[in-house]
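Next up, some structures in structure tokens.
Each reported figure results from applying straightforward, stated rules to the coordinates on display, with no laboratory input. Owing to the predicted nature of the structure, the values given are computational and were not obtained by experimental measurement. Cβ atoms are built from the backbone, for glycine too; each structure is taken alone.
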Structure I
Amino acid sequence: MQEVHRHRSYRVKYIMRYFLAKESLLKLLENPAVYHVRNDDLYELDNDAFTFLRQCESEEGCEAEDSEFVDYCLKEGILTRDKVPSRHSVLIKSPEPSLRYLELQITNRCNLKCRHCYIGDKDNSAELSTAQIRKILKEFEEMQGLRVLISGGEPLVHREFEKINEMLPEFLMRKILFTNGLLLTKVMLKKLNVDEIQISIDGLEDAHNSMRGKGTFRAAVGAVKKALSAGFEVSVATMVHPINLCDFDGMERLFKELGIKDWTVDIPCITGRLEKHAEFHISPEQGGKYLRYGYGSGLHSGAPGFACGLHLAAVMADGRVSKCTFYADRFAGRIEHGLRECWQRMKPIKLDELRCDCQHIESCRGGCRYRALLLGDRLGKDLYRCYMYDIMK
């Protein structure tokens, strides 16, 4: 019998030199990880993978055979074969839970007087100095922070915003600017050192203008278009109020047509300036179901078993540090005490501590704790979220 020779396919392994991509940051969180700033993705690593990627961060890079792990890192943009400028991740073990998302309210000053503003009219002159902001960002970077949410007031009216903007590239984290969009000119966008811009749009034209002022809707939509054209990722935040209830399907169509990355929908707490505008108050029965709108992953996330904000803190324009900006009057400390010290004073709330008993508790995470507090019980139900899940009959 004639012998049949069959062709066998073998994969040839090559030793190549790799570098950690400039958008990839090594992080010592609860578990070792690598964070891709541009894609906004976090990857947990075992110790071997972390050690390998740390070698790839060196000026010489690292050599390795092609493998499934290396191929995956190349595909995700974690590794590159192109030499990148030398730099070293700040690797100091984070506290537990880790502080991953920091809302940095750099000023209370604003170019609008929105009727639902939680800051109100008490102190609109408070502002963090450039030196204070540099110190906070350095501490946040050392705590393995992932995203800084630059807010206000309107951050673009900060007296030294140009200096702050020039300083931002020094820090290895994702920078997200919260703005009403009115000052986002093409010239400003060319100089802006952030990765993402979130613009507030609170309804279609009439509804948005009723909350923020005449002409602001067209300015905000124009700012979205200019920011997208300039190459920024853009997200939108919307607050539910009685005048925009018929606009949500229209907003969803508009935002998807524009190419909005994330759409966050929330209900303003009755605090600050909103206390004076009863016509914009909305009950849980009226407003809760509109929380079903929105899409994307949002700007901060939690973890199984814990209530909202497990990895989030906020720094106010007057230097107070709290769990979020709503808790400004129940702050954990001031920036002079150090960000790490203030963070460690904040105790996370576990879901089993809440007086919530529905099947949606893990996805809901108890809703907003500050809204629950305003409704009378810090550990009680956020009724707006209850009506979102349609469990209140």
Structure II
Amino acid sequence: MTTRRNFLFGMAAIGASKNVLGVHHLSKSKESKNISDKALWNSIRKEFNTEDMVNLNNGSGSMMPNYIYDKYIENTKTLSTFAPYKILSKWEPKIKSNLQRIKELIGSQNGQILINQNSTSGINTIINGFPLKKKHEVLYSNVEYPHVEETILNRSIKEKFKVKKIFLNIPKISDREILECYRKAFRNKTKLLILTHITHRRGHIMPVKAICQLAAEHGIETMVDGAHSIGQIDHSLKEINCEYYVTSLHKWLNAPLGTGLLYIRNDKIEKINPPGSYPQKLKDKFVKFDYQGTRAFQNIVTTGAVLDFLDQMGIEKKQQRLNDLKKYWVSALKEHDKFIIASDINRSCAIASFRIKDTNSNSLKKVYLNKYKIHIKCTSGWDKAPIMRISPDIYTSFEDLDRFIGASIEIAENT
């Protein structure tokens, strides 16, 4: 296993600082100009236990590199050696620093953030905590994650407020047409808009800034579901200007499973009712959302190592790498008429989906796994047609994708 010391030595060998804690956005530093992309990505790949299986389903949850894994194990051992809240109190300065670094990464200075379990936890907090009356309406679209719709419907059944679902023919419509769909759907009784940032099936990057601005003009508050955003694309909540935002650090930031994030803009903290057993004296304070009970505190402090690892490449360089990997396999499959690309590669980053004509994607998943040792995700689009979602991560090599491309062509020619 690669140790933290070995990782830092390896990064120093390709031009990075020996002190990883002092390196921020290496892609912008003077040293980075002398680092070849090939050397950087080869060094990063060695941090992952890739073995013989090609994992192209990082959208469900990415793997931890050894550098983060070692720190996670170290923190887990520390937490297990004494009273958990005593350990937590010692970690508080580091946790405070980690949260500040995350705020800088996603431009969330206009609000407060906390670490929770995952995006679903944050979704439940906002949707169930947002004050709604029977005459009010919650708006969402067909591209939202199923848990979002289920949470909305479950609450509406009990409280009888209105629910409206709009249909977006993504990726066949333009950003301007998407915006117009929302404009037509907004009504005086619409109080909350649920808006995905990067769709989970096709990886489509929605024009969230423009939609949030339009919603604000109509007096509508927006919760952005950024489950796939953090660590995949560079974005700023200050620019997007949504009231609420949720994400999962264990997807594209390679954090331990069960590490999510909740953001609430400062002027909306008092408005949302928290799900936990908080003291009444804290009803106007953001800390009321952090009454989650005893949990995996090691995940929170390990976010420092997560951010250290990201700093070795910077979010801009990482985003470009993920985009390049996506374009590589999509461009290859587009050359063959048996493949249908179900995503707009110009409006996506790491994630794209495809199908093979006249085949059942669910059955093909087993063929990829058993015959070619390639793990992929099969899902259904808004039109119910099964598609295969491909989501490589930064440790994925072009050789891995060549293996996937070759397997796909062979499967297509034999079906």
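Computing mean projected area of the Cα convex hull in nm², for residues 128-191 alone gives 4.5 for which of I, II? Computing mean projected area of the Cα convex hull in nm², for residues 128-191 alone on every structure in I, II gives 4.5 only for II. When relative contact order in percent (Cα under 8 Å, 6 or more apart) is calculated for each of structures I, II, structure II comes out greatest. Taking distance in nm of label points 7 Å out along Cα→Cβ at positions 112 and 168 as the criterion, the top structure among I, II is II, with the largest value.
Given that distance in nm of label points 7 Å out along Cα→Cβ at positions 184 and 264, derived from a single structure, equals 1.4, which label among I, II identifies that structure?
For distance in nm of label points 7 Å out along Cα→Cβ at positions 184 and 264, the value 1.4 is produced by structure I.
Of the structures labelled I, II, one was used to calculate helix-only ellipticity at 222 nm (-39500 (n - 2.57) for each DSSP H run of 4 or more, over all residues; to 500), giving -7000. Name it. Computed on structure I. Of the structures labelled I, II, which one yields 2.0 when distance in nm of label points 7 Å out along Cα→Cβ at positions 72 and 88 is computed from its coordinates? Label of the originating structure: II.
Each of I, II could give semi-axes √(5λ) of the Cα gyration tensor in Å, but the derived value 39, 25, 23 comes from I.
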